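Below, each structure is written out as structure tokens.
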Structure 1
Amino acid sequence: MRELTIDRFAPRDGAAIDTRSLQVLADIPNELLQASLSARWPGSRGLILEGLELKGTPSPNGPPGSVRPDASSPEAHITPGRAILCDRAGRLHPIRVVHDLHIPWPDATGPRVRGVLALHAASTEGATEAGIAVAREELTVQVGFVKPKMATQHNILPIAAATGNGQDWSNDVNRILQPEHPTVVSLLKRFERLEQSVWKAEPEGAVWDRQILGRSWVRYQTVAASALQSGRMALAVRSTTTLERVRVLTQLRFQLERSVERTATELLQLVGPADGAGPYAAVASTR
């Protein structure tokens, strides 16, 4: 068998506490955060836990969570909140913002700019005023706009992204939302309307033509309505990450395309054009 050795902090009388022992203590918070993130979002480099949303009026266009900022304001307004950030060294840090943030738009076009609003984290070694090294680090967090390609860096955590229509920004790009959050509530209401569409739909579509589920149209409608109810329950009973909401909509589309195809098309309209849908572009991707 292959052995794996892991250091654990184990204080006892007479034992010396060396630098390696202290490093074990220092690594515990990062390991706990890594484990929590891996369980909810494998490979995630950070997550918005609450708040930190770009303010604006809810938009009828774009992917879930889209807002339309005030075009007359020279600044983007961001709500207080909490997040888990990754620094250049790959370590995770919890942060809390207690006041509204006001960030100037990067140019005169205001919200029409194409880019990503993000948090940027960097750690530096601490030192006394005399320049003596101390056993602590200082985490510097910046908020600002970056180009879409830069948003993939592991120490940059996107807050919101332009949808590409020159007006709207999507907040739901990398966050946890509770069932009562307006974005989730809006999705649940949309599911209700999709279910009404299912029961009003007439027998049609390639699946019906091939009689995949038999010759009873009610059976096709029942499969579609059941899928929608299952999706509603997945979002309504616990907090979900952006990845989990994308998975719900992707699987819902998969089921609707195999029952009431017209409703699957209506679901895709909820996501909007793939080039501005951010993580939700996966819902419209071909299998």
Structure 2
Amino acid sequence: MISRWKRTTVLVVVTTAALSASALTVHGQTRTNTDSLIKLFLDAGVTSSWTPFKLFDGCPNLQPWQEHGIQRLMSEELTTERTNDLARAWAHPLRVCNDQRLESWYFREQNAAIQRGEWGRMMALRLAIYKADSPRIREYLRRQMLDASLPEEIRANAGSFYFERFEGEELMREFISAFATKQMPWKVGWSQAEIILRKDPDQLLLEIARIVNMNPDLTDQAAFAHVVQASDGRASVSARRTLAGALETAANRGDARLTDVSRARLLSAARHLRK
């Protein structure tokens, strides 16, 4: 017969062992167990009993087993389905962990999907990037917006989500900076010009007057045409005349690089602004 003390000791040992085994299963505290959980995910995806979100649980203070799992999954050549599953599972960590490896993984996978024209693979990646924010994400979206080699839809979506991150003086600064590149997708340029015209039309006209005076070729954009047309009744007469004067000065400067078409566009816009 087992004494009460021995029964209690056995019970404590068994319970402790069971809890330890449970913790090991739940948290994946060894490489072997982590590899098994990752295999389960790769085989079954979201239908499995484990999610790769756990690898970033507690970030930025990650455990060795988490680091191992992250490196393992980031090095896998995933199917479209598993890429989407992983992009969704890591979308929250992308927003809160400030992990540059994770940002780089999303950038790399989306760039590869765009390069191959795999739009289905790109969707979950793109949505996760759009919902997150960091200096690196902003720079990535800006580069996409201004990259004329990319499909127009990709550039326009990137630009829309890029500008959503700014307001007030920051929005004005970023818009003028992008306007000065002459690479904004026309939908983005038009829509952002409209947004700023509603909030600060005079300052927008003055900023555009400043930069087109230095580079008149910038007027050959949808954003410029919309500013000229839509500023009537929104911007003050003074601001409209300031922009008109800058256009006339640029048109009459005698710059040999200015074509007849460009000069005619400048003078036509100036006449409209002086009405």
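Each reported figure results from applying straightforward, stated rules to the coordinates on display, with no laboratory input. Bear in mind the structure is a predicted one, so any value in this text is a computation, not a measurement. Cβ atoms are built from the backbone, for glycine too; each structure is taken alone.
Miscellaneous remarks
- Entry that produces 3.0 once distance in nm of label points 7 Å out along Cα→Cβ at positions 41 and 185 is calculated, selected from 1, 2: 2
- Source structure (of 1, 2) for volume of the Cα convex hull per residue in Å³, computed value 165: 2
- When distance in nm of label points 7 Å out along Cα→Cβ at positions 65 and 145 is calculated for each of structures 1, 2, structure 2 gives the greatest result.
- Among 1, 2, structure where helix-only ellipticity at 222 nm (-39500 (n - 2.57) for each DSSP H run of 4 or more, over all residues; to 500) as derived comes to -23000: 2
- Winner on relative contact order in percent (Cα under 8 Å, 6 or more apart) once structures 1, 2 are ranked, highest first: 1
- Structures 1, 2 were shown, and Rg and Dmax of the Cα atoms in Å, for residues 49-136 alone at 12.4, 37 was computed from 2.
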